[in-house]
Structures are given as C-alpha cells and as structure tokens.
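Input: structures, listed below.
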Structure 1
Amino acid sequence: MKTKNATKRPPITGLLILCILFTAAFWAVAKNWDVYKNAVAGAFFEMGWLPVILFTVTAPLLSIYFWAKDKWRIKSAYLYTAVLSVIPVYLFLR
C-alpha cells in the first residue's frame with residue numbers, strides 16, 4: 001500500500017547520475033593518462049570528445065532546470081545531480 005508522502009525518484013535522475021559519472025570518468029582518464037598510446041582507446045576518445053563536452057556543459061543546466069521544476073526542494077534528487085555535475089566541469093577546466 002502506497003502513502004501520499006512516499007517520494008518516488010524520477011527515472012531521469014538515475015540516467016542523469018550515470019551520465020555525469022561517465023563524463024567525470026572520461027575527463028579523469030583524459031587528463032591523467034596518455035590515451036593515444038593504445039589505438040582503440042585513442043579512437044574512443046576521438047569519437048567521444050564532442051558529445052562529452054556537450055554533456056559537460058548541459059548536465060548542470062539540465063539538473064538546475066529539473067530542480068526548478070521540482071520547486072527548488074532541498075530534498076530533491078535534482079539538487080544532488082546539480083552538485084554532482086560540478087565534478088565533470090572541474091575536471092574539464094583543470
């Protein structure tokens with residue numbers, strides 16, 4: 001039996017968190033290792049740099065947009081995705 005106070009996390013939140021973590025891992029690997037020593041890794045990074053840059057910029061904007069739609073609630077999962085989306089931006093700018 002469900003109650004009215006039970007909060008359900010929207011499915012977009014999990015997807016957004018996974019994409020943010022992937023983006024952070026992409027930038028961490030790109031900054032710390034020479035990915036072009038291996039041809040397959042170099043090809044992956046060459047194909048992935050534009051989508052990852054675009055997501056690095058749009059992830060905080062998406063998180064803030066969804067958080068605003070959630071009426072700026074402190075317990076919103078989108079607040080945590082907005083905070084988490086700062087990590088890829090930091091790694092990109094570092």
Structure 2
Amino acid sequence: MIPSMARLAGVMQVALVAAFVLGLGGAFLPGSVGRASGILCIGVLIAAPILRVAWLSASWTRAGDRRFAFLGGALLGVLAVGAVLAFVT
C-alpha cells in the first residue's frame with residue numbers, strides 16, 4: 001500500500017472507533033455529556049468522508065491525475081456551497 005494511503009487508512013480507522021465510542025456515549029450517557037457526545041459523533045461522521053475526499057484529491061494532484069483531482073475538488077466545492085446555503089437559508 002502507498003504510504004499516504006496507509007496513513008489515510010489509519011486516520012479512517014481512528015474516525016471509525018471515535019464515532020462508535022461517541023455514539024455509545026450519546027446513547028447511554030445522561031444529560032449534557034451524552035448530548036455533547038452525540039453531537040461530536042455526528043461531527044465525526046460528517047468530517048471523515050470530507051477529509052477522505054480532500055486527502056485523495058491532494059494525493060491525485062501530487063500524482064498528476066488532473067481528472068480525479070478536479071472531480072474531488074468539485075465535490076468539495078459542492079459540499080461547501082451546500083453548507084453555506086444551509087446556514088444562510
């Protein structure tokens with residue numbers, strides 16, 4: 001496996017475990033601690049795929065694969081526009 005992809009796999013495994021633990025905390029911890037844990041779980045579940053696309057787009061850019069890099073950037077752009085529209089409206 002390419003070293004950069006091995007690091008990405010490690011980061012995604014950490015995100016998986018973090019989401020699981022935070023989800024359990026959100027489900028079983030009472031009060032504001034459980035609520036914060038649930039909110040953080042949702043944050044990890046949203047951030048992990050975005051991080052993966054950004055990481056892969058950077059990797060494709062370094063490798064010189066312009067088509068995939070462009071598509072990754074376009075996807076990140078669509079996500080950014082969607083986030084802005086969600087907060088504005």
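Values in this text are rule-based calculations from the coordinates and carry no lab data. If you're wondering where the values come from, they're calculated on a predicted model, not measured in any experiment. Cβ atoms are built from the backbone, for glycine too; each structure is taken alone.
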- prompt: Where does the value -33000 come from, among 1, 2, when helix-only ellipticity at 222 nm (-39500 (n - 2.57) for each DSSP H run of 4 or more, over all residues; to 500) is the thing being computed?
  reply: 2
query: Suppose you compute FRET efficiency 1/(1 + (r/R0)^6) of positions 47 and 71 (r between Cβ atoms, R0 = 25 Å, to 0.05) for every structure in 1, 2: which one lands on 0.80?
result: 2
field: Which entry (1, 2) yields the derived value 16.2, 56 for Rg and Dmax of the Cα atoms in Å
entry: 1
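A value of 37 was computed for relative contact order in percent (Cα under 8 Å, 6 or more apart); which of 1, 2 is the source structure? Don't skip to the end; give the middle numbers.
Values: 1: 37; 2: 21.
The structure behind it is 1.
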